[in-house]
1. Suppose you compute mean projected area of the Cα convex hull in nm² for every structure in I, II: which one lands on 5.2?
2. For FRET efficiency 1/(1 + (r/R0)^6) of positions 32 and 64 (r between Cβ atoms, R0 = 30 Å, to 0.05), which structure out of I, II has the highest calculated value?
3. Given that helix-only ellipticity at 222 nm (-39500 (n - 2.57) for each DSSP H run of 4 or more, over all residues; to 500), derived from a single structure, equals -8500, which label among I, II identifies that structure?
Structure I
Amino acid sequence: MTVKTTLSFTDRHHRFLSEKVGQGVFATQSAAVAAALEQMMQDEEERGIALSALAQEIRARMETPREAFIEQDDAFAAARATIGAARGA
């Protein structure tokens, strides 16, 4: 379903939309606005997924017993060795 609406843009935004339509990037200004909205919706969904995963990881780490903690130097030792080898150290 398509809904007709009226939108107002700054001169800058209108010029940008017109240029993109003129370049053939979008068929119409409406198509460009729809694409921008789709991108915003996708960004919001991905942000939600990332925040959920981060919250889950934090919860999992909070349940880790202290004796299972790894010292910082030990945790990054392999990465430092790899970087050092790549640098020729």
Structure II
Amino acid sequence: MESRVAVISIILENSKSVEEVNKLISDNSDYIVGRMGIPYKKRGISVISIVIDSPQDIISTLSGKLGKLDGVSSKTAYSKYVFDE
């Protein structure tokens, strides 16, 4: 199966969605390479970056589910390289 490396950038504007965001990330923990979260207190938001190495459909599904949550925006940047598992 082919795998891609990507960065999912998340901006969390509604603290009520934190639990759902963390659950989605945890559900995909087998693919997560690293995670960085920065609380931006001045603006009342959090910014999260996730590096993921998985099949493209898993990356797309995770990013889509995150973006559908209330007060959550997500965008994904993909590596140009495709890796064989």
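Please treat every number below as a calculation from the coordinates, not as lab data. Since this is a predicted model, take the numbers as computed values, not measurements. Cβ atoms are built from the backbone, for glycine too; each structure is taken alone.
1. Values: I: 12.6; II: 5.2.
Matching structure: II.
2. On the way: I: 0.05; II: 0.95.
Answer by largest value of FRET efficiency 1/(1 + (r/R0)^6) of positions 32 and 64 (r between Cβ atoms, R0 = 30 Å, to 0.05): II.
3. On the way: I: -24000; II: -8500.
This value belongs to structure II.
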